[in-house]
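Values in this text are rule-based calculations from the coordinates and carry no lab data. Predicted, not measured: the structure shown is a model, and the values here were computed from it. Cβ atoms are built from the backbone, for glycine too; each structure is taken alone.
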Structure I
Amino acid sequence: MRVSLKDVAAHAGVSVKTVSNVVNDYPYVTAGMRERVQRSIDELGYRPNLTARHLRKGRTGIIALALPELGNPYFAELAAAVIDAAAAHDYTVLLDHTGGLREQEILVSQGFRARVIDGLILSPIELETEDLRDRTENVPLVLLGERDYDLPYDHIAIDNVAAARAAVRHLIGLGRREVAFIGDRLGRSEPAQLRVR
């Protein structure tokens, strides 16, 4: 049987509102009261109903992360980092695989999951500026990758030319004279081409 706020309140000998204030981390609860309620929460194994919390706030608590390749170690590590960061803020990550296909990237960027997500992080490969220019969905969008779409969306990118230059200079500084590049197929992505420039 699921433990409720009422159960915790009865166990701690306080009101349901006090338990709610502790669970929602309101600052106007004394340290002693917070400790007393937290002890009851721990002993009873109470877990907040995140679905109800998100409904009250008008949010789903879900962020979508759309990646071109799930088997690529870079994207696997990126997904793990996004999932960890989201969890720290009580968000769940819905992972989508686009395969780097323009049709899939358009589908994702146009909000085919808009009713179930609060935001979208998209790492496109083939998506064009006009695909995003026509976007009508109000779900916040963050783009990942080196391509500059010159549109009013948040965008996180790496300067591959500068990063490759710094890596080569570091190796030369260590006395290395023969440097090889191992990475994505050159024709497959613009970032791969930039790294060997």
Structure II
Amino acid sequence: MTSDSLGVYVPVDPSIARDDFLAMNPLGQVPTLVLDHGQRGQVVITQLTAVLSYVSCLRDSHGMSGRDALEQAKVQEWLSYISATFTITGFTQIFRPTRVVGEAAFEEVLQAVRNVGYEIVVAGLYHVETRLDDSGFAVGYHLTVVDFLLWTVWGWADRAGLRTQTDRVSKLRGVVERVGKVERLQDVLAREKGEDRVD
């Protein structure tokens, strides 16, 4: 989403075989960005914060990675927190509990892992709410890559059945609603819906 808002939309290839994916990224985790870097050849960037930082720097004039050193540091702080809290722990435990306890775990164990994930996500949403001001943006007074990532987190929370919790975070809702009005984001969503992609 963020990359298209900067004018560099590249769709995910859903047809890639797992072995081919592991050859690019032995960790087997998304996101993975593969670039043709001229003399360096193919370069692979992995990990959420690294991919988002790279993409946001492609159109630095937009200030997506921050407009000065302080904003850039705050963007990195937010990305690290969101990645560690929501992506690595909370939502992984909700949507893929077997990554935590293995494929052979009993359903009761899987549900216990999911429950911990729900607690982490809810606490994380409330923490985000306390860190936001009334500007409608996570960093500074303009859109950054953080706002788009919070929009994504909001969607995951809704998918996880946490809509009643999102009703209690009005500042975060304001950020999400502002991002949702970005025309290029709407274009990407329409394009991906037309291509029958799943989130």
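I, II: which one has helix-only ellipticity at 222 nm (-39500 (n - 2.57) for each DSSP H run of 4 or more, over all residues; to 500), as calculated, at -16500?
Answer for the origin of the read-out: II.
Matching task: 14 is the computed value of relative contact order in percent (Cα under 8 Å, 6 or more apart). Pick the structure from I, II.
Working: I: 14; II: 20.
It must be structure I, since only it matches.
For mean count of other Cβ atoms within 10 Å over residues 117-124, the calculated result is 21.5, so let me know which of I, II that is. Walk me through the numbers on the way to the answer.
On the way: I: 21.5; II: 18.2.
Here the read-out was taken from I.
Looking at structures I, II, which one was P(r) over Cα pairs in 10 Å bins from 0, in percent calculated from, given that it came out as 8, 31, 38, 20, 4, 0?
II
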